[in-house]
Structure 1
Amino acid sequence: MYFRILTKLRTKFPLSWLLKIGEVSKAGYYKWRNSRPQRSLRKEEDLLLKEHILAIHKMHPYYGYKRMTRALSREGILVNHKRVRRLMRELGIRSVIRKKRPFYGRRGSIVFPNILNREFFHKYGMKSL
């Protein structure tokens, strides 16, 4: 914020005065000024990523940021999971938590027949417990 104002006022006043008044370091100002192209490039990349995230979210609304990161990497977009999480938060996307079904898709337990028919207690003359 301060740096934008300093850039506008720089045409009228010397930079050293503006830096003193704004209580900003000279190195900080130049670092901000030189990093502007990277910031705008990052914003464009974020917009493209947001489009991809929205498309994946429409197909798979139950994906969280970890699954979303894996889905993006399958498409060939390698992104850090923290960036995906931040972008999903900006878009207001949350994973839809599915209802837990503990027995969904499972079969009942199988009781196998006693083929060997081993009787340990009768062999030694002991009573079964």
Structure 2
Amino acid sequence: MGPGSPEMEARGRADCEWIINGLWRSCRFEQDQFIAGELVVTWKAHWIAGWDARAGEYRGLAVDSNGVAMIFRGRLEGDRLIMESMDPAVPLRFVWDAADPQAIAWRNEIMAEDGSWRLIEEYVIRP
């Protein structure tokens, strides 16, 4: 959004479950996005992630209602799970910080031209 543009607000929900003998986490996301209080779109996505024994790292796959599919690779750093897209054309990073399991902090970031990460959105996930 440019200067003077109304900010986007969003409300979302997720439904997650362990699948395939508890090896993979499958989540369905839905997010209502608003501009100036008006609903402009309901975005939907499906995410599957877990430990890929052959690759020796976490892997994730995301598909969404915009017709986009992305593959991610990830790692644990303390209480944080960090997943980065494997597509250099769209360098995204998702970070889940579970230092407080009742209020997991989530960030969605994109890599800027200088190689630094820029915040797109962040939420607190509550059960």
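Nothing in this text is a laboratory measurement; each read-out follows from the coordinates by a stated rule. Worth saying up front: this structure is predicted, and the values here are computed from it rather than measured. Cβ atoms are built from the backbone, for glycine too; each structure is taken alone.
Observations, loosely collected:
- Distance in nm of label points 7 Å out along Cα→Cβ at positions 33 and 81 derived as 4.1 - corresponding label from 1, 2: 1
- For 0 (helix-only ellipticity at 222 nm (-39500 (n - 2.57) for each DSSP H run of 4 or more, over all residues; to 500), calculated) the corresponding structure among 1, 2: 2
- Taking relative contact order in percent (Cα under 8 Å, 6 or more apart) as the criterion, the top structure among 1, 2 is 1, with the largest value.
- For log10 I(q)/I(0) by the Debye sum over Cα atoms at q = 0.16, 0.17 Å⁻¹ computed as -0.91, -0.95, the structure of 1, 2 it came from: 1
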